Structure 1
């Protein structure tokens, strides 16, 4: 597993975010409430302009460079080099080797494709093999069933359910927190921890 290329897969390639090119597709995805809901837990989901997305991305990259505890990458389909989403590892707590990961695809149906599954696998490999994290956590809203199904398939374990903690699609929903330990990930890869 460790001898495979870290950023190039059969179906997707992982690249640094291009602030000039990647803002427009992401702005289009924010018209989808599922995707827009990934962007914030504090504000209502809303469509963003290309300018707003670019400014948001610039601010995020500035924080990443200052704090050295967050990483943000674009996910590109190999067949047509199209940007299909992002993965972010953030809030890394280096003393305990724990981080919070989020994978966001512009089309939720893409999670069930070979490209979506490979993107999730590559993001986990990056977190565990490259960042050397011991634990990776993430959260989703209960209606994000496509992502939840693939996270379970990848080996994530439900750890916390916050009842009626998120407002999406006009109703209160539970927020689900999933986690994965290095030993669980390694066991899924056929490796020893």
Structure 2
């Protein structure tokens, strides 16, 4: 288990153009096409427990991730995160570390009640920023959330602590906010999808 710490902001065309003019984004970004399949029971038991379960399809590799707990304060999202490599975009219950969540999933599978509820499909451009002993990932995500026939646009900025001190990430995002007015995003992609 690791703790995910990131700041999230909505973007528009104007803020995106301003961001791309910042000197630390001058190098070409790493580009990733990320498709995630989100699962829950028919009556949303995982969501009610404060968890989201997804399988990420990236470069023909599948990564199952359980996220939950934590808090949101302003733009700062703090969550617990458990990841494991799986063979396909089918939920592997044995890889779930929390007994209570594993039990929910086992019951749902036994009763044919585990559903793929929605998909996120986006391109991520990311840069690695090093400051003192801290590594920060700045990512711009552009794509869609798909839930049945409903779609919602994803266009957001994430500033995530990879290694080191959160205070350095906080200082870094304050420097950006000093020159660009950013719109805080308090909901995760999963929370936005559930709301569709």
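Structures 1, 2 were shown, and mean count of other Cβ atoms within 10 Å over residues 4-11 at 20.0 was computed from 2. Across the set 1, 2, distance in nm of label points 7 Å out along Cα→Cβ at positions 132 and 148 reaches its highest value in structure 2. Using the calculated result 18.2 for mean count of other Cβ atoms within 10 Å over residues 156-163, pick out the matching structure from 1, 2. It must be structure 2, since only it matches.
For structures 1, 2, which has the highest computed value of distance in nm of label points 7 Å out along Cα→Cβ at positions 116 and 140?
2
The value 28 for percent of Cα pairs over 28 Å apart was derived from one model only; which of 1, 2 is it? Traced to structure 2. Computed over structures 1, 2, distance in nm of label points 7 Å out along Cα→Cβ at positions 68 and 84 reaches its largest value in 1. Each of 1, 2 could give mean count of other Cβ atoms within 10 Å over residues 20-27, but the derived value 16.5 comes from 1.
Taking mean count of other Cβ atoms within 10 Å over residues 28-35 as the criterion, which structure among 1, 2 has the greatest value?
Answer by largest value of mean count of other Cβ atoms within 10 Å over residues 28-35: 1.
Figure out for me which of the structures 1, 2 the number 17.4 belongs to, where mean count of other Cβ atoms within 10 Å over residues 76-83 was derived from the coordinates.
Value 17.4 for mean count of other Cβ atoms within 10 Å over residues 76-83 corresponds to 2 out of 1, 2.
Out of 1, 2, which structure matches -9500 when helix-only ellipticity at 222 nm (-39500 (n - 2.57) for each DSSP H run of 4 or more, over all residues; to 500) is calculated? Source structure: 1. Comparing relative contact order in percent (Cα under 8 Å, 6 or more apart) across structures 1, 2, the highest figure comes from 2.
No lab work stands behind these numbers, since they all come straight from the coordinates. Only a predicted model underlies this, so the values are computations on that prediction, with no experimental measurement involved. Cβ atoms are built from the backbone, for glycine too; each structure is taken alone.
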